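Each reported figure results from applying straightforward, stated rules to the coordinates on display, with no laboratory input. Computed from a predicted model, the values in this text were never measured in an experiment.
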Structure I
Amino acid sequence: MSTSSDVMDRVLDPFMDCFTTEVARNVANLRADVETQARLDNLAQKANEGQLTPEERAVYDRFLEAFHLMTILQAKAREFLRRQTAS
């Protein structure tokens, strides 16, 4: 049985074929803009305090999903860069 990380790797590993060194560096260095980070921080604080509305919970969950995907893509970009350096 495949784990969720196995599935994610199968889907995203071909993405690495699109990388150039410059693109990989850009992906690895991506950060949320100030407004997005502030919104996420606010939702996280409310979540920790158990004060999210159902609508806020839905938005927060979507942020977490998006950031999880971005984290995986950044890890793949860093892996690409390590391979380039080792070559």
Structure II
Amino acid sequence: MVEHKSLPVAGYTTQNDEKIAKVNRNKELEEKVLRALDELNKELKPKVDHRSLAIARTHIETGFMWMNRAIFQPKRIELQHDLPIQGPPESK
């Protein structure tokens, strides 16, 4: 299996072909659902609740984002000014 170098984005790591294929499949599914929302909006222009469609779009995009994040598993990063983690003060 081929390992692909990660993007130069902090927290993201090298990904293999299988994970990339899964995320690409998810992106295609997401686009199909978003286009269905676009069609619904266009077909029912005056008779559709645009606020509800906007909420649906947001939740769909959020759901796919979290699904892809679950696959790629980005890590937390260290900040430039991080201090070493210290335990509680010792009692005397």
Structure III
Amino acid sequence: MSRTCQSCSKPFRPEFATMRICWPCWRRLRAEEAKPRTIVISPVDAELLKLAVSLCHPDRHPAERHDLCNRVTAALLEALKAVRSQAA
């Protein structure tokens, strides 16, 4: 029995009844999944960062979250500082 690969549209002989793509395409797709992905973050304006800092501030959360809030607030303040220095 022969099938057409859903990825490259070439005919192939499936080894399993569930195979929908040929082995070369499967290997290529698996290799692409293993590659690290780059995430592109759109520019964030200073006003949005200030709002995020106010939401994450430790005073707005219970005591058990203070360490996390402090880390996130510090990171956001660094980002805000970087945005302001780029704007200047």
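What the table below lists for this structure:
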item	result
Source structure (of I, II, III) for relative contact order in percent (Cα under 8 Å, 6 or more apart), computed value 19	III
helix-only ellipticity at 222 nm (-39500 (n - 2.57) for each DSSP H run of 4 or more, over all residues; to 500) from the coordinates reads -25000; which among I, II, III	I
Test item: Kirkwood radius over Cα pairs in Å calculated as 17.6, pick one of I, II, III	III
